[in-house]
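Asker: Got some structures for you, see below.
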Structure P
Amino acid sequence: MSSVLERFLRYVQIDTQSDPHSTSFPSTAKQRDLSQLLVIELQEMGVTDAHLDEHGYVYATLPATSTKPGVPVICYCSHVDTSPDVSGANVMPLVHQNWDGRDIVLPDDPTQVLRRGEHPDLEAQIGNDIVTASGTTLLGADNKAGVAEIMAAAEYLMQHPEVKRGTVKILFTPDEEVGRGTEKVNLEKLGADFGYTVDGETVGTLEDATFSADGVTLTIHGVSTHPGFAKGKMENALKLAADILAELPKNGLSPETTDGMQGFIHPVHITGGQDTATVEFIVRDFTELGLYEKEKFLRNIVNEVGARYPHSRVEMDVVPQYRNMKVVLDQHPQVVNNALEAMHRVGLTPVRRSIRGGTDGSRLSFMGLPCPNIFAGEHAFHSRLEWVSVQDMEKAVEVLIALSQVWEEQAGH
């Protein structure tokens, strides 16, 4: 049986970076390289229906070993792609065995240093085995740790039919990092009643709430003319955009000034020229009311600044992205409770918390598959300092195995 570490080291060396600017699906063909390997490995375990569909999704079924009627079908889900923020090509994973607490200097770029004081979760890892990249790429623990954990759990369950459980479905998605992870998933084909993404951070955490999220685009139509004859005529779209951004609060409502349950308005991209400019924002809050209030706040800024440019026009387009999955999960408390019980059984003290972000589970929940997020052990994701603990990955595997048993035991209660 392959260990979760062996699988993880194998998977991270396959470049699966997604591309937010691509119009194809999946956004990069190379994501299929890992997905095809996963299908082969699942089939070798005896998962006969494992396959890769035309959209880049991996579907697989672990048949039930229990004859008890009415056991819900659960699904374990992770994404194969890695963030566009940092290169995922030529990843060289390093295992720092029996870590002694000293700074970890990444050899291919010594300016990249993993320090306990800057990464509080490292405090609990002394004596454990830490996996990092070599300094020039991300590691890919987000979310290949989750992929490896699901695969290791699947292999164990297939080799141990004495472990009584219902049917377990496996779903590996592409393009989660660019917000398209569930765009073409077929839930009818998947056939699960409840699901779990394995894409969380600290060992023992279960995330059952996310931001609600919208994207906002401002399209600014200024007045362009020859700069030599522009007095009293030109209204520069770039300056109008800059004035709007300058009106955003300096000490609040931004990612760099908020935490906990606070939301924000975050400009992420600006482009254009003096005639036309575009500013893109993401808006986040844990409640829809908070989301709408922030969008109203931004609209008021647009109107006030726009009044200084009487011949210009600003269009504000709001596109819903995802909503807080807690709204759905609160209607199915057993989904969270069973995960907490599984964590207790493997010796963890579980912690429920909210994600200052979203997961595939956010959308899956509203599509009809209630789906909280279980820890995978990944840390400092989307950066060259990304790391994961081998022991945390092993514990995640234990949780997934125990969770399948909890659902079987609870059936009919």
Structure Q
Amino acid sequence: MIPSVLPTYNRAPLEFVKGEGSWLFEADGRRFLDLGSGIAVNALGHAHPKLVEVLSNQAQNLWHVSNLYKIPQQEKLADLLVEHTFADTVFFTNSGTEACELAVKMARKYFYEKDQPERVEIITFDGSFHGRSSAGIAAAGTEKMVKGFGPLLPGFVHLTFGDMDGLTNAITDHTAAVLIEPVQGEGGIRPVPDAEMKALRQICDDAGILLILDEVQCGVGRTGKLFAHEWAGITPDIMMVAKGIGGGFPLGAVLATEEAASGMTAGTHGSTYGGNPLGCAVGCAVIEEVMAPDFLADVNRRAGLLRQRLDGLVAAHPEVFEELRGSGLMLGLKCKAANMDVVQAGYDNQVITVPAADNVIRLLPPLTLSEEDIAEAISRLDKAATQVEQTPG
């Protein structure tokens, strides 16, 4: 008999009832160190006092009115994002998947309005993940994502990750945009080198096409800058954001330049819940915290400490771990042992990690992870690795 919750997840037998900072509390009383943050969502940890206060205050006043009316909290958050990023304008969604849908529409509509309706193709890369909508799975193109869900939305061209020569050759008179994650998350914490990010920007400029960045997982301070592309000193035309921007409240956004968004006029897109007062009130608090003086500097300092300790962990367990990759607090441990065995051993030692492709486990802790939390993380990961080493077969 099918369960009442559609069984599309292989859920771990854990039931968390409370969160506090970097910690989660299981129904049986056990205390778990959370190095997953709900897959890079709880950027400020669990039950952050400012977010709790802001959400509670907003909930007592107004939850929802729809986008038929002006929403002050939405305008404030949009102003903050415009102030701190490349963007001239923002549309709010409820998720990264919805952000992907709009980014695709925006790029195609841009060229339609420029009298180039044939420019509909969007170039993407293997290992990518852009959500599970029809556009998102077509953009990724992997068998795991698309098998059984055809016919697929046309208009996507898939290239090998890192193939700059192939990218240049793939651009045609039908190309509208390149879509890429500055750091692949689901793909196994694979960063695009700064030189390649610069090359991507130049290639798009030379070809007169748009650059769309998916910063759903790597954005909002995760890599030590507000957005990961800032490390390369470039800017996109369109950017997808979600996860960390809501600090745990469902919130996403598409950021764009005025030029790239020029085709999106009244009636071309909409959302019932996107940009609601609750989500945007929380989003404002998240951005204010992340952009506060010294916040990102502290993220980078703690990330350096964590990386140093993780390098030691890899060296101490060469039969379990192969390498450390990533940047900031978006790190991946490439495993020699099966990554799910390492994740499970983590559960046994009350530390949470997240599996990814390429036999990687992701470490995506709250940006507020303390030095004491880091020491505890290494201790528990060390015990988990030892358990894997001692497990027969």
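Asker: Who wins on mean count of other Cβ atoms within 10 Å over residues 200-207 among P, Q, i.e. which is largest? Walk me through the numbers before you get to the answer.
Answerer: On the way: P: 21.8; Q: 16.2.
Comparing P, Q, the top value of mean count of other Cβ atoms within 10 Å over residues 200-207 belongs to P.
Asker: Can you tell which of P, Q yields 2.4 when distance in nm of label points 7 Å out along Cα→Cβ at positions 128 and 352 is derived from it?
Answerer: On the way: P: 2.4; Q: 2.9.
Value 2.4 for distance in nm of label points 7 Å out along Cα→Cβ at positions 128 and 352 corresponds to P out of P, Q.
Asker: To continue, here is another question. For distance in nm of label points 7 Å out along Cα→Cβ at positions 120 and 304, which of the structures P, Q scores highest?
Answerer: For this comparison of distance in nm of label points 7 Å out along Cα→Cβ at positions 120 and 304, the top structure is Q.
Asker: I have 12.1 for mean count of other Cβ atoms within 10 Å over residues 96-103, calculated from one of the structures P, Q. Which structure is it?
Answerer: Structure P accounts for this read-out.
Asker: Quick one: distance in nm of label points 7 Å out along Cα→Cβ at positions 272 and 296 came out at 2.5 when computed from one of P, Q, so which one is it?
Answerer: The read-out was computed on structure P.
Asker: Hey, another quick one. When Rg and Dmax of the Cα atoms in Å is calculated, the result is 23.4, 84; to which of the structures P, Q does this value belong?
Answerer: P
Asker: Using the calculated result -9000 for helix-only ellipticity at 222 nm (-39500 (n - 2.57) for each DSSP H run of 4 or more, over all residues; to 500), pick out the matching structure from P, Q.
Answerer: Of the structures listed, the value fits P.
Asker: Supply the structure label, taken from P, Q, corresponding to mean count of other Cβ atoms within 10 Å over residues 168-175 with the calculated value 14.0.
Answerer: Q
Asker: Out of P, Q, which one gives 16.9 for mean count of other Cβ atoms within 10 Å over residues 48-55 as computed from the coordinates?
Answerer: Q
Asker: Which structure, out of P, Q, was Cα extents along the principal axes in Å, for residues 80-311 alone derived from, given a value of 80, 49, 32?
Answerer: Of the structures listed, the value fits P.
Values quoted throughout were computed directly from the atomic coordinates according to the rules given, and no laboratory measurement underlies them. All figures in this text were calculated on a predicted structure; none of them were measured in a lab. Cβ atoms are built from the backbone, for glycine too; each structure is taken alone.
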